[in-house]
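Visitor: Before anything else, here is the set of structures, which you'll find just below.
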Structure P
Amino acid sequence: MGFREEIVTALRSVPAPADESGAARKNYTERASRVITDAVASRIRSSGLTGTRAPERGRDKQFMGGYGTKGVDAYLSDEKHGLLLSSGTKGLLFDVRKNLKNRYRDMVMEALELHKRFPFAVCGHLFFLGLGSSSEPSRAFGTVLGEAVTLLSGITGRRRPEEAAEMYEVMGIVLFDPADPDSVVTVPKNVPSELQGEDYCERLVTSFKHRNPFYFGHDEG
């Protein structure tokens with residue numbers, strides 16, 4: 001099964017927002033994030049990192065970051081090394097254009113926090129956007145999706161532990177409309193290959209292999 005199909009299946013378990021209130025929208029977005037995180041963790045495990053976990057009952061796993069505790073979504077860790085891999089799942093489905101820059105700043109701070117404490121950790125982020133909202137006009141970038149691509153391109157591709165802590169090793173973009181699982185797009189048009197969502201998990205595992213060539217075959221207990 002492809003990653004798109006796994007996300008579609010996961011989103012079908014999330015009830016539509018009860019109304020148009022901010023609380024209902026926030027609840028839907030958070031629940032969508034949790035089920036997508038489960039799908040990410042499952043796919044990473046199937047790629048060989050069998051110790052990858054997603055937080056139970058929707059609560060973040062907490063790690064001590066560079067400036068305090070930081071919650072993560074899908075993650076791989078052990079007692080000897082601490083955090084080895086993390087994969088954030090955050091996005092915007094409502095008021096996308098208004099909140100995109102704030103979400104971008106949140107992602108930068110998340111990578112900075114984790115890499116300051118764990119410079120060798122491989123950190124990724126799967127970023128989802130409302131499909132309809134992604135085509136809204138942006139004065140400087142053409143569309144909201146174009147703006148997201150520009151922002152995320154500047155904070156991805158961290159190849160070595162000594163490179164900028166606020167950058168991610170891997171990022172991916174997924175589009176879908178609220179309460180419409182069949183609308184999921186994991187290979188969006190006008191998005192470069194290094195930001196496509198479909199192979200996000202595989203790229204994350206590949207980055208981990210390069211960073212930790214002796215880990216595979218390791219007994220994860």
Structure Q
Amino acid sequence: MGKLYLVPTPIGNLEDMTFRAIKVLKEVDLILAEDTRTSGKLLKHFEVETPLQSHHMHNEHKQLDSLVQKLKGGATLALISDAGTPAISDPGFLLTRACVENDIAVECLPGATAFVPALVNSGLPNDRFVFEGFLPLKKGRQTRLQLLAEEKRTMVFYESPHKLIKTLIQFKEYFGEDRPISVSRELTKLYEETIRGTITEVLAYFEQKTPKGEFVLVVGGKP
């Protein structure tokens with residue numbers, strides 16, 4: 001039996017790559033990457049010459065059987081996403097589940113992920129929290145927000161720049177205009193920024209400043 005390694009990659013700052021991650025990527029037989037162009041630049045920077053194969057949400061179902069057979073045959077594979085830890089709002093779950101079902105060893109290395117620094121940096125309670133990732137785009141979105149309006153734990157969301165304003169408006173509608181929120185963008189990068197306040201205050205800020213970058217939204221639970 002081979003082994004699958006889930007390897008986190010930096011969410012912005014290349015110095016967040018661990019020595020262990022580089023070692024594993026150099027030693028495995030094949031690296032599965034969400035986007036080979038993005039990962040190719042990262043691997044070149046760290047002088048990793050391991051073969052690279054595309055593995056993303058549009059082809060992961062088709063590749064499962066062949067990858068499981070490779071692993072059963074003794075191959076070692078590493079899975080990386082464009083940024084952060086695989087399977088956290090990125091591909092990785094399906095292959096991990098298939099490995100578990102087939103008694104193939106899986107090891108996840110510790111490393112970068114966006115929601116942890118955003119949560120810790122928010123100033124909101126983080127002893128208990130719920131990670132929601134990206135909300136449904138259309139179907140089920142309102143139902144999800146209605147349920148979360150009663151959630152008492154701190155909530156963590158991911159959002160893209162062009163949907164940020166819409167999401168903040170919906171948060172104001174479902175959670176209330178005075179609910180505390182912390183919005184972090186471009187974590188670990190040059191223009192990293194965290195805006196804290198009520199939903200109304202943070203919404204007003206981004207209505208005056210065009211949202212850019214990737215966002216993590218941390219919302220206080222229902223009082």
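None of the figures in this text is laboratory data; all of them are computed from the coordinates on show. This one's a predicted model, so the numbers in the text were calculated from it and none came from an experiment. Cβ atoms are built from the backbone, for glycine too; each structure is taken alone.
Visitor: Can you rank P, Q by distance in nm of label points 7 Å out along Cα→Cβ at positions 93 and 197 and just name the one with the largest value?
Guide: Details: P: 1.1; Q: 3.5.
That would be structure Q.
Visitor: When mean count of other Cβ atoms within 10 Å over residues 77-84 is compared over structures P, Q, which one is greatest?
Guide: Structure Q gives the largest value of mean count of other Cβ atoms within 10 Å over residues 77-84 among P, Q.
Visitor: Give the label, chosen from P, Q, of the structure having the highest value of distance in nm of label points 7 Å out along Cα→Cβ at positions 5 and 149.
Guide: Comparing P, Q by distance in nm of label points 7 Å out along Cα→Cβ at positions 5 and 149, the maximum is at Q.
Visitor: Determine which structure produced the value 1.02 for Rg/Rh (Cα atoms, Kirkwood Rh), calculated from the coordinates; the candidates are P, Q.
Guide: Q
Visitor: Taking mean count of other Cβ atoms within 10 Å over residues 133-140 for each of P, Q, which is largest? Could the numbers behind the result be given before it?
Guide: Numbers: P: 14.1; Q: 10.8.
Once mean count of other Cβ atoms within 10 Å over residues 133-140 is worked out for each structure, P has the highest.
Visitor: When helix-only ellipticity at 222 nm (-39500 (n - 2.57) for each DSSP H run of 4 or more, over all residues; to 500) is calculated, the result is -10000; to which of the structures P, Q does this value belong?
Guide: Q
Visitor: If you rank structures P, Q by distance in nm of label points 7 Å out along Cα→Cβ at positions 53 and 117, which sits at the top with the largest value?
Guide: Comparing P, Q by distance in nm of label points 7 Å out along Cα→Cβ at positions 53 and 117, the maximum is at Q.
Visitor: Shifting gears a bit: When distance in nm of label points 7 Å out along Cα→Cβ at positions 21 and 189 is calculated, the result is 1.6; to which of the structures P, Q does this value belong?
Guide: The read-out comes from structure Q.
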